[in-house]
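Dropping the structures in below, format is structure tokens.
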Structure P
């Protein structure tokens, strides 16, 4: 079974993922799959300044590539072995980021068509850390590195939009349950 945990706070998403997995019998635990398993974002950190500031679209393409890596090497093998895997974050966080940055919902839906639908979804309703430290989540990382699209948004406006989009996705899906950590 695949469980997704999404939210704007990397620390809270990671904690919720650990709690979700702890609720599964040890013999059925497949682990927690976290973003940047492929190392793509680590490569972005060490890129020279000449590489420029990536757009939201570029960052989401990188996230989709990283998610494809996670599915191939972490998630699907565990699911095929009959285990429970928690993906933290999964698709909803990325879609919320894209919509908050002004990307079209159709493009985002097509980008993540390859990702299997989770059996259970959880949404963590906590604000992100003030800056992307070593325990930062995907959205905190992206917020600190993204070239904002017109009209220019402040960090707080982007976070508010992401939280609103995540709440809407959770309500619309009818399968997500908000949790606090």
Structure Q
């Protein structure tokens, strides 16, 4: 091997980005959903099917990343009639937009166990910036994250016609994350 080849390989290896520790989500211990005021009462729903690809190291936030894909058709609540409407053309329009996607661009550390994920949410054919403040507790190889992001449903074109007004369904929606993951070995 020539000296030039060795230098090229070394340069390539140094240019390859490192990533934080990989984490596998424990779906049985994790919840992803939302809460919105509906007729003056909180309406809470969860998604039963979603995947998150997580590389995260609190000591190396620059190389940490998260990409989550949510099956919008898996939304469920205690009110099946509302669920049907949410999945239809006035809501998520799951026949046209079956998934949502959250992808981080960076992380910030606050104080103690507080962090913020900065990224984008792609939903209903629209991509908007989203900030997700969260708390992270790591014990051995297990991590527990709880967080809440605030979005406006109208920013994503959710709620057309009679549902575009802020009543009976508020424009503000809280995205709730309660995630348990195990560090991959």
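Consider the structures P, Q: one of them gives 0.95 for Rg/Rh (Cα atoms, Kirkwood Rh) as calculated from the coordinates. Say which.
Matching structure: P.
Here relative contact order in percent (Cα under 8 Å, 6 or more apart) was calculated and came to 24; which of the structures P, Q was it taken from? The read-out was computed on structure Q.
Assuming 26.0 is mean count of other Cβ atoms within 10 Å over residues 90-97 as calculated from a single structure, say which of P, Q it is. The value was obtained from structure P. Which one of P, Q has distance in nm of label points 7 Å out along Cα→Cβ at positions 42 and 74, as calculated from the coordinates, equal to 1.2? The read-out comes from structure P. Tell me which structure, out of P, Q, gives -3500 once helix-only ellipticity at 222 nm (-39500 (n - 2.57) for each DSSP H run of 4 or more, over all residues; to 500) is calculated. Only structure Q yields this read-out.
Where a number appears in this text, it was derived from the coordinates with a stated rule and is not lab data. Quantities reported herein were computed from a predicted structural model and do not represent experimental measurements. Cβ atoms are built from the backbone, for glycine too; each structure is taken alone.
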